[in-house]
Structure I
């Protein structure tokens, strides 16, 4: 009976040492997988940031063009054109504000010198500026939507988490060394028992 108990203890010890080896390997693999996942997420986040900045730049460009078209359309509106020609341009000329004068004249619609009527803008399409503004607003909305979807980052490990994982790794590796020592001592004990 003592022999059966001794045999059961040896089998349990051997099984536990083997299980300890397997568990240590699983833990080390999990830590490596976590580091690999973190590295992939960081790389993806960097790519997302570059794309996000590109969409932000495109959004700024579209918004600038939209503002320009809106100003052109505003200056083409009859009362605004009259106000600019009768009040703002003479004011700019009196004060020698050449930049203001040139800017105001640039936004005013061109006038046909023979008929005295405004030339048609936007390739002769009636209300073409409004259509252009509608199209640009839709493009801007789409760019903003894509930009917001692009800027969503995956969570990554903090430095503290990475340091903690490195500590776990070192601890498990030490346990692996302890397990090897225990395994050697176990087999030394077995061979001493047989002698």
Structure II
């Protein structure tokens, strides 16, 4: 995809703005976000843009997690956002959770596709796994399903990092600190929910 980074930056800005944009209760709740999801799903991003694609899916996870909070992180005076319109609406929550599951699946699919040609993408695979784990730790409640997914991401990241470090120096020396910091945040959040 030409100019993927520029499109990615625009999509990230749109997602940040959409947090306060009220959904239309007469259509599906996340119609605008689903347009972005379909763009990410249906276009050929090529291996070199998979980190950006994963970053966009993790941003969608952040958006959806914000929508599931009782109070959104920010508001615009005079605008009723989804936290006041759909409070307690089970269908709203169900649709958000379905989209979250889809985004998790897409991130795993990105990892699986790159894993087929992993010798060229160990660093990218490591970054995708850590970025996804960070997003889940930062945005999601610790359910058993989320914990299993995060642990799987840690295990994959560790394997990709080990292989990446065996390569000749490439200028982007990754290290285990990223895993350690994310794991520590994960451990603290699990304890808080226990």
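Values computed for the structure shown
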quantity: Label whose coordinates, when semi-axes √(5λ) of the Cα gyration tensor in Å is calculated, return 84, 16, 9 (choices I, II); calculated: I
quantity: Among I, II, which structure scores highest (criterion: relative contact order in percent (Cα under 8 Å, 6 or more apart)); calculated: I
quantity: If distance in nm of label points 7 Å out along Cα→Cβ at positions 33 and 121 is computed and equals 2.5, the structure in I, II; calculated: II
quantity: Computed -23000 for helix-only ellipticity at 222 nm (-39500 (n - 2.57) for each DSSP H run of 4 or more, over all residues; to 500) - originating structure among I, II; calculated: II
quantity: Identity of the structure behind 1.0 (criterion: distance in nm of label points 7 Å out along Cα→Cβ at positions 137 and 161, calculated), options I, II; calculated: II
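Laboratory data are not the source of any read-out in this text; all were calculated from the coordinates shown. For clarity, every value in this text was computed on a predicted model and none was experimentally measured. Cβ atoms are built from the backbone, for glycine too; each structure is taken alone.
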